[in-house]
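Enquirer: Alright, structures below, take your time with them.
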Structure 1
Amino acid sequence: MSKIKIGIIGAGGILEAHAPGFNRLKDKCELIVADPNPNVYPRVRQLFGEDVEIVSDYKEILEREDIKAVDILLPHYLHEAVTVEAAERGKHVLIEKVMARTVEECDRMIEACDRAGVTLTVCHDRRYDGDWMALKNIIDSGELGEIRFWKLEHNQNVYVPEGNWIRSKEKLGGGAIMSCLTHQIDGLRWYAGEVESVTSMTQVDAARMEGESIGAILARMRSGALAMLSINWQTQSNHSANGLWYELNHVTGTKGEAYYLHGKGTFVKIYGGKSSWVADSDYTEDGFSRVKADTSLSGHQVLIEEWLKSLTGEAHTITTDGASSRLTVEVAEAAYISEEQKRVIAIS
């Protein structure tokens, strides 16, 4: 089987997360990388080897008929335009999250890909992470009973240097909520179904960025469950000795509860019993028990493998297509409207 030729558009920091996924599948794909900044070329060669083809203009990739698909790793404000261009040139699209800055941009991206008959996949990598999937299995099994409450958190210390596009509220599409709490929003939708309404509050630190660096969302799910989501880009707790965590997902049901904690794993407690997802050797009668999860590959690696399978017509599992990922942007957008108008926003 001949290798699929993939164009990678953009060689910013997120390339570090995508590179291992393509490198482990070198027998299936050949890469061409586009970036206008020659200063990043040594790092591209370090990631992919000295022989990797690099071009300065992404349009060279779009014009080549031998390139079947593109992985777009560009700032948010370029997502819509380049996706539409790629679709018009007949390229299947994988795009790093968040899908776009607004629902309107998402809709135009979906329309362009549908019109061209190409696929649109969004790299919400958490859905493909082994521990996040382990928590999903527990929830879907029904062992926790009726779900009443969700808590999802994201903690980092993010100080954006002057001149970086992430400092711009317009280019980013907001602030920390749109940039990274969309991980938790998308995870919540995957775990719990769709959101019915949200209310949100944010705080801006102009020394860090134009958009918010702290945000909190209270949501009511269509199921009736409540959810709290928060992002704090002004804490060092996730790297401090005896500190807190980078990411936390916690779910409470009528028959039990479970959580995922970054760096620790996935755990479950069934009230008065043992979860079928826990090995006998890992069972803790009076506390939470560790659930085994396959974490040998990152979420990015798993998604890239599934995406390549989709391009060759093999059986694959992709849960983050454009239509689904648009709804994650819709929740984030509703959170901003809630903060601006100081009221609860219903989501259609």
Structure 2
Amino acid sequence: MTAPKHLGFIHLGPMQREDPRRGLDETIELFRFAEGLGLDSGWLRTRHLQYGLPSPAVLFGALARSTERIGLGTAVIPVGHENPFRLAEDLATADVLSGGRVSPGLSVHPPAYDEAVNDIVHDTGWRDEDYGYGRIERLRGLLAGDRVREVLPYAGIGGDLDSERVEPHSPGLSERLWYGGGSLRSAEWAGSAGFHWLVSNISTSADGDTDFSRVQRSQIEAYRAAAARAESPTPRRVAVARVIVPTDGADEDQVRKYRAYAEGRAGRVGRIHGKNTIVAPDVVGSLDEIVAFIEGDPAFQAADDYLFELPFEFELADWRQILDQLATRIGPALGWSPVG
């Protein structure tokens, strides 16, 4: 097994209903802490109508000024909620401010609320919109600097600030796009379309197989094969994200909390939910137990990058303990070295 090329974490940016500022401040503090540990990246989830961060590009503006090096990812932005043109402007602005550190993770799916809520969230035109992969390809083109319009020569009255493309333009951002998926279909599309590939602790089984790691490994292999056929000039990366919680360095109360958390979710594992959804087991244990799990997991064996998903229900002290163990013990035991 080769060492992970990059090591990072995924965070929801949870907040309290009556005090959202605290959650945002703690998220910024956590990213600064992770950067000090030498982790390669921190990724923000996107949540709408929940007590989690809805606008990662906005927070990236603050993180651009609060950190200097750590990569800033999204895992993932559901592009169905976005206008690709406006999202391109926001992501490019964040990327310029951060010095080229943004790696947008994206997904597509049709509106999922009932019709009355969809009318409010997506406007009434949502019934006629295309929510397929083309939405992401349009976003990539806008980030790459595709011409949107023709700009006439300046005639002395207005137009002196006009551009034919999305501004600001951030070179290289369009090559840092990831697709967050969990099916063979999306794996093959992402590979053939030239996106990086991000998989998490929720996936889909095409044939009823409930062995999560085996299913995810087959998706990674399908992605790699599609990417090879596409002959992309830029190497494509695969990141595997899982809920992994180290008990080393935790106090007794934390260990009890961690184990109770995993036990409360254990019933989700090993069966099909709905039509074809499967869920990975949470891993709670010592350094040796975690390293043994990762080294024996087929999906991790096929990945370039490892991401630890931080449980939503925990607190800042817990997240700091998890990241400290990840950077100072687990990563080095896997052959990874911190930055700096």
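Enquirer: Compare distance in nm of label points 7 Å out along Cα→Cβ at positions 51 and 323 across structures 1, 2 and report the one with the greatest value.
Expert: The maximum falls on structure 1.
Enquirer: Also, quick follow-up: State the single structure among 1, 2 that was used to calculate volume of the Cα convex hull per residue in Å³, for residues 83-266 alone, giving 221.
Expert: 2
Enquirer: Thinking only about volume of the Cα convex hull per residue in Å³, which of 1, 2 has the largest value? Please report the intermediate quantities before stating the final value.
Expert: Details: 1: 152; 2: 166.
The maximum falls on structure 2.
Enquirer: Comparing structures 1, 2 by mean count of other Cβ atoms within 10 Å over residues 19-26, which one has the largest value?
Expert: Going through 1, 2 one by one, mean count of other Cβ atoms within 10 Å over residues 19-26 peaks for structure 1.
Enquirer: Thinking only about FRET efficiency 1/(1 + (r/R0)^6) of positions 3 and 259 (r between Cβ atoms, R0 = 25 Å, to 0.05), which of 1, 2 has the largest value?
Expert: 2
Enquirer: Kindly point out which one of 1, 2 the value -12000 was derived from, the read-out being helix-only ellipticity at 222 nm (-39500 (n - 2.57) for each DSSP H run of 4 or more, over all residues; to 500). Spell out each step's value before the answer.
Expert: Values: 1: -9000; 2: -12000.
Among 1, 2, the structure yielding -12000 for helix-only ellipticity at 222 nm (-39500 (n - 2.57) for each DSSP H run of 4 or more, over all residues; to 500) is 2.
Values in this text are rule-based calculations from the coordinates and carry no lab data. Keep in mind the model is a prediction, meaning the values are calculated, not measured. Cβ atoms are built from the backbone, for glycine too; each structure is taken alone.
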